[in-house]
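Trainee: Below: a set of structures, written as structure tokens.
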Structure P
Amino acid sequence: MRSKPRTRGPAPARFGVARVISKLGLASRTQAARMVGEARVRVNGRLVRDPEYPVRQGLDRIDIDGREPAASSRLVLMLNKPRGLVTSANDEQGRDTVYRCLAGASLPWLAPVGRLDKASEGLLLFSNDPAWAANITDPDRGPQKTYHVQVAGLPNAAALAAIARGVARGGEHLSARSARVLCSAQHNSWLEIVLEEGRNRHIRRLLEAFDIAVLRLVRVAIGSLTLGDLAKGQWRMLTRAETDLL
């Protein structure tokens, strides 16, 4: 009697070595690629010089500078981002980045979790855990984001309802979970706008569709995590309880 052929499971996925190093929370993808180019990385004892050299994560041994590094424990940092800084590790135009606020601190590699545009302010997270960061920024599973937005004039109830319903802009549907007036003066007002997802320049494009000019935009909360009294340009590490709530 002929035996049945043995079935094999799917082959383990392979990723570029620089990506694997990044996913371990040891460096950014760019930094990892630089390590490989500097002949600091071996895979299963073999020196590799190509950042895209295929690696089976969890199966192949990666050594950096002659040692097998352990995955870093998760770290999450919150920054009160000042206006005028770019959310990037390096800027091609030579502009100041959010990393200026972290200069001089003894920190491991941390990447921004999502972003705030140059003109926006407020709560910005950093983490060394790309998988955790992806869950925070996921439009379906991630926490909602709350913004305080100073605008010209005073939008009426109909305008606020229209903002919540949303509008099509550039092939995308932009909307808000809620929009309400916090306070108003003679020529401007502050709105609280809550988003369930954050697209590129989401609030600015949404309000622009209704001819509402944005004067200031401050993110004050991500989920239950609030900016609180953290001073502009200052940062602090989150507790384990705070990261678990996110």
Structure Q
Amino acid sequence: MQPVIDVFWTDLDAAAAALPRWQALLQGEELARAARFRFDRDRDRYIARRGILRLLLSRRLGQAPNLLRFIANPYGKPALASGGCAFNLSYSRELALYAFSDEIAVGCDVEYHDPHFLRDDIPERLFSPAERREFRRIDPEDRIAAFFDGWTRKEAFIKARGLGLALALDRFDVSLAPGDRPALYRGCEGWSARSISPAPLCSAAIIAEAADWRMVARPLVASTLLADIAAAA
């Protein structure tokens, strides 16, 4: 049977309107980390995205959101202590992206386009030799989108593998061209990718450990999330 990856994205600033209710779902280290943020906006976005993660997992697993316990592997990849669902979370500014699978490992990444990342030879330092050659062939007006399409694929692959910085960026190759079926090349055998566009001038990638799988992707709005909190209480 074809594995399914469920993908959601949401506006954290809109969700933060219910900040006390999200905060009530957090535990221990999450609350301590929230208290360490210097800026209120960053703290509020963190509380909202962690609360949303707990709610989405609780809805999937049938467990109370504030009772879920998280662990991390030696490289920092988070997981549920009880197992039962692979997940990954990414965020850029106010946008949060979530991916869930009951069957296979998954990673995701989202980035708003920022032309500053094309300065100081950053593509030369972050891409593999094959990727750099592809990047140089791309028309200059398309390079910002190509950079972030490629970078989100690389970052999502690293997160899906769960190896952190132990997986060197030049040890695997991804395509930089846009498309719903981005290609994975050297070093990515057994994995495949999808791209989505959750917001204008934004790139996002989902990577999963299977040659073929089905993605169900949809936005979440604050009113829906608030209703789910009330139902879970």
Structure R
Amino acid sequence: MARLPRLEPVAPRVWVLRGGLFGSMNAYLIEDDDGVVVYDTGQKSMAPAIAAAAERLGGLKRVVLGHADTDHRGAAPALSALAPVVCHPDAVAEAEGKPGRTHWDLSRLPPVIRVLHRVLHRWVWDGGPVHISATLRAGDEIAGFRVIELPGHAPGMIGLWREADRVALVSDCFYLTTMWGRSTAAHVPHEAYNVDTDRARRTIAELAALEPRVAAPGHKGPLVGGGVRAELERAAAGTG
């Protein structure tokens, strides 16, 4: 019998499934009344584990892309055979297009990282274009969360915010990993990866102002407890 995928609790009714070489890619599963909503999907090889975990929790009902970079839409094409995939209107072109990271400026990265990215995006991370069934905007409700917009890093990036217990699922709003997959303090994504780095910093500051008790990003983490706001403020200021 195949081993069941390992789920880690993040908050009530919220779980994280980790994948990738260093376990640094996160897919979040949210238990809803009639099934499971998945937020972000990591790399393409994570699709079977996500599907199996969702089935264990009641069945996959919807996939929400925080944004459409290849290491976030990666498993979405396979999962779209099981449930509709949705995202922000401004992320549709990237999600349905190729290669799903057209805003990146690889020339700003070290040569070794540049080559590594080209290999990983094509052969490891990306499952290819995915059909988007519907779109979400700020203020929409899904699985007990409210959609929030997180501009700066990628076109149409959105997070999910649950006011009741101050839980935020935020995709690549901030990073907790280096380019080599090592854990580090919260920081703004490298400028090579952003549409607008200054706006990305302001978005982290705006997230901090919500005073989340849990801030769960797309890689590593989450940040939890009473120090989350302070760490996010340091990240926004460039001192994280």
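Trainee: Given that FRET efficiency 1/(1 + (r/R0)^6) of positions 14 and 214 (r between Cβ atoms, R0 = 30 Å, to 0.05), derived from a single structure, equals 0.10, which label among P, Q, R identifies that structure? Could the numbers behind the result be given before it?
Mentor: Working: P: 0.10; Q: 0.60; R: 1.00.
Label of the originating structure: P.
Trainee: Still on this model: One of P, Q, R was used to compute percent of Cα pairs over 31 Å apart, and the result was 22. Which label is that?
Mentor: This figure was derived from Q.
A short reminder: the numbers here are calculations on the coordinates, not readings from a lab. Just so we're clear, the structure is a prediction, and the values are computed from it rather than from any experiment. Cβ atoms are built from the backbone, for glycine too; each structure is taken alone.
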